[in-house]
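What follows is a set of structures to go through.
All of the numbers you see were taken from the coordinates with simple rules; none came from a lab. Just so it is clear, the structure is predicted and the values come from calculations on it, not from any experiment. Cβ atoms are built from the backbone, for glycine too; each structure is taken alone.
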Structure P
Amino acid sequence: MKSETVIKSLLDVSVDLTALVGTRIYLDTRPEADLLPAVVFELISDRPDTPAFPGTNSEMCTARMQVNCLARTAESAVALREAVKAACHLHYGVINGIAVTACLQDQCGADSYDALVDIYTKPVDFILRYLR
């Protein structure tokens, strides 16, 4: 849960993002009855790298996190994605007690629209390097 904790912490402290979504920032799923816009983040992969400190139990890890920006209009979803990028890209240091060496935007897309529920989705991925 360390990578999820880092992304959630970065999203929660973003004034620009919380101005758009309030507290509607969720791990894995959004409650169906909740309003939009909202952000849902999920772990795509998390792998250990070489041991950071030989002889200890600490190791560097690389995780891929996807943040899905959900809104009723494409324009609102794009604005959310821009706020998410600003909240997470190029951050490092100790974040909520976790040593992070880098949080970098990786890729955006593929955008989608679900006509059945009238929701635009604009995803963005981040690569997170941290000490576990």
Structure Q
Amino acid sequence: MADTAPRPLTLIGSSLLSKWGFGDGDVVGDWWWDAYDDECPADRHEVLRLLVREFLIPAALDAGLTIDLYDIETIHNPIRARSVNGEPVEDLPFEAELDEVVVAISPQAVKAAAERVSLAGIEPTINP
């Protein structure tokens, strides 16, 4: 385990726009290694999906943005925006607005999300 308390996990809304978003889908796994010197005990993509829905989407709503999400089974970013405020992301550039949507999730909340995914028995469908 790291010598200092783990830092919060930061998610940025613009990551929903790219297959390389959220550190190419590895943001939870990378954060977990930095925080605990170990692999995430649950499927990192499922944990990311849960955190996006529980923390990032409410922050986007607070910023006046409605985001329609879709999940994708991939080795890259597993959760992406289909539309923002009803407009397909392919038609309009939303990166600037979504760059402003940033959440810092406490280590306790990340661990709780991983526990919920683990308890739900969600297994990775693609090699991690």
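Numerical summary
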{"item": "Structure responsible for 1.7, with distance in nm of label points 7 Å out along Cα→Cβ at positions 60 and 76 calculated and labels P, Q on offer", "result": "Q"}
{"item": "When distance in nm of label points 7 Å out along Cα→Cβ at positions 20 and 84 is computed for each of P, Q, the largest belongs to", "result": "Q"}
{"item": "Ranking P, Q by relative contact order in percent (Cα under 8 Å, 6 or more apart), the structure that comes out highest", "result": "Q"}
{"item": "Label whose coordinates, when distance in nm of label points 7 Å out along Cα→Cβ at positions 68 and 108 is calculated, return 1.9 (choices P, Q)", "result": "P"}
{"item": "Read-out helix-only ellipticity at 222 nm (-39500 (n - 2.57) for each DSSP H run of 4 or more, over all residues; to 500), computed value -9500, structure in P, Q", "result": "Q"}
{"item": "For Kirkwood radius over Cα pairs in Å, for residues 36-99 alone computed as 13.0, the structure of P, Q it came from", "result": "Q"}
{"item": "Label whose coordinates, when mean count of other Cβ atoms within 10 Å over residues 28-35 is calculated, return 19.2 (choices P, Q)", "result": "Q"}
